Structure 1
Amino acid sequence: MKEITDKLINERLEKLGFGDKQANDEDIARQNVLDHYHVKLTDDFQNGDFNIYEESTADGYEVWVACHNLDKVNISEDVYYYDGDLADVLAEDIKWSNGSENYEHIIYISDLDLGFVDEAFENLFVYLAERFEEEVIDTLEDEGYEYKLEEQTNEN
């Protein structure tokens with residue numbers, strides 16, 4: 001019997017770019033997520049396919065705007081007082097971006113070094129790694145591999 005092990009699963013995940021080695025290198029993990037979704041980040045101001053930037057209100061407060069069209073900002077849906085939700089907003093846009101090899105989805109972020117950007121990519125990496133792990137296990141099972149069930153003991 002060919003056995004499915006964590007080591008075997010990780011070897012296959014590393015070939016896909018989503019194994020332990022990549023998980024431990026933030027730059028590689030981020031690049032693999034960007035490559036998977038065909039997304040490009042930029043901090044050079046432009047009207048990207050999606051935009052996240054800081055803006056000042058008339059009375060001097062700082063707010064965050066996250067929108068697809070800079071000319072049509074919806075105050076109730078696109079403006080955030082805190083950046084705490086922006087990791088989820090960014091991750092969702094990347095997931096549903098529809099980028100392709102011939103057309104990268106461009107995301108403008110005014111400061112790429114902010115914590116919500118790192119958080120979004122960490123979450124996306126974990127999401128993709130879990131998804132690919134399921135696919136790897138299915139492929140291994142199709143190749144005739146099986147899980148070895150551990151014997152359970154009753155200790156009372």
Structure 2
Amino acid sequence: MIPSHISEKLQIHFEIEIFAPPAKVWAKLASQEGMNEWFSKRLIFEPRLGGKFRMEVRDPEDGEFVFFGEVVKLEPERELAFTWIEHEKDKQPWPVSTLVSFKLQPTARGTLVSLTHSGFEALEAALAKREYEGHITGWERSAVLQGLKSAVESDK
């Protein structure tokens with residue numbers, strides 16, 4: 001997972017090359033069953049515009065969270081994007097959503113997958129900076145793109 005974050009814009013960005021065609025990557029990326037393999041087993045995902053995204057996370061270090069939103073872009077074999085609101089247990093959910101986007105680009109050896117998490121600037125300044133930094137750590141720790149790569153490449 002190669003990071004190339006843009007801190008001035010509070011934009012998180014990772015890329016990974018998967019040695020499989022976009023259609024095979026899309027099958028794991030844009031389905032409930034596929035996402036359960038690499039993203040989370042505690043996830044609801046409705047692969048349609050306006051569809052629900054909801055994921056529960058329990059982390060011994062950081063606590064319990066629910067991340068939720070809706071699908072706002074669904075271009076088969078090209079892009080999946082959904083809004084993302086964090087709700088930490090015993091706290092108020094974020095007042096506005098951010099955006100998580102996965103883009104697929106064919107390469108000579110397979111598919112370049114990019115993950116971008118943006119929109120933190122819409123949060124209050126101190127919260128935006130804290131959540132931006134916290135989400136970099138969260139995305140790195142969860143290694144979701146590596147999980148997607150493993151799920152796709154191990155599926156014969």
Structure 3
Amino acid sequence: MDAPEKNFLSTCLFFNTNSFSRHLLKLAEIEFKPLDISPAHASLLLLVFETPGISPKDLSRLLQLNPSTITRFIDSLVKKNLVFRENRGKAAYISPTPKSLGMRTDIAQSYKKLYLSYSRILGPDTAIILSHKIAKANDQIKKALLDHETEF
């Protein structure tokens with residue numbers, strides 16, 4: 001028996017956004033492969049370039065990732081000599097190394113190539129509108145979860 005062409009998954013936001021995210025990640029991995037860093041690590045590096053001495057807590061908030069994930073990312077980037085961690089008391093501050101600063105242009109170019117790649121596929125207007133709508137929907141769901149933490 002053939003599977004139906006349309007089923008409940010075609011209207012399921014959860015399923016479709018996760019599927020879209022996996023496909024978009026594959027595009028991103030293609031663009032960042034020559035740099036030997038993951039797209040997620042590249043995102044963290046861009047924030048570190050923009051704000052040397054940024055705290056892991058701020059990175060966690062800006063990247064919308066758990067603190068433990070940020071710690072893992074930072075540990076990996078420290079091992080690759082792409083960031084250094086300065087500890088002052090209980091606080092830590094993350095800054096770029098000369099090695100990562102030398103990659104800054106290449107990272108920005110990889111992000112541009114990624115944007116051009118998915119814009120070519122989706123169309124530039126759709127890519128921008130979709131990005132804004134997803135960001136807005138993400139903020140709405142995040143707020144609802146915070147407002148009703150005990151209900152969920």
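Every read-out reported here was derived from the displayed coordinates using simple, explicitly stated rules and does not represent laboratory data. For clarity, every value in this text was computed on a predicted model and none was experimentally measured. Cβ atoms are built from the backbone, for glycine too; each structure is taken alone.
Work out which structure the value 40, 18, 13 belongs to, where semi-axes √(5λ) of the Cα gyration tensor in Å was derived from one of 1, 2, 3. Of the structures listed, the value fits 1.
A value of 20 for relative contact order in percent (Cα under 8 Å, 6 or more apart), calculated from one of 1, 2, 3, originates in structure 3. Highest-scoring entry among 1, 2, 3, by distance in nm of label points 7 Å out along Cα→Cβ at positions 93 and 125, is 3.
Here helix-only ellipticity at 222 nm (-39500 (n - 2.57) for each DSSP H run of 4 or more, over all residues; to 500) was calculated and came to -13500; which of the structures 1, 2, 3 was it taken from? Traced to structure 1. Identify the structure, out of 1, 2, 3, from whose coordinates distance in nm of label points 7 Å out along Cα→Cβ at positions 69 and 117 was calculated to give 2.0. It traces back to 3. Taking distance in nm of label points 7 Å out along Cα→Cβ at positions 45 and 77 from the coordinates of each of 1, 2, 3, which one would give 0.9? Of the structures listed, the value fits 3.
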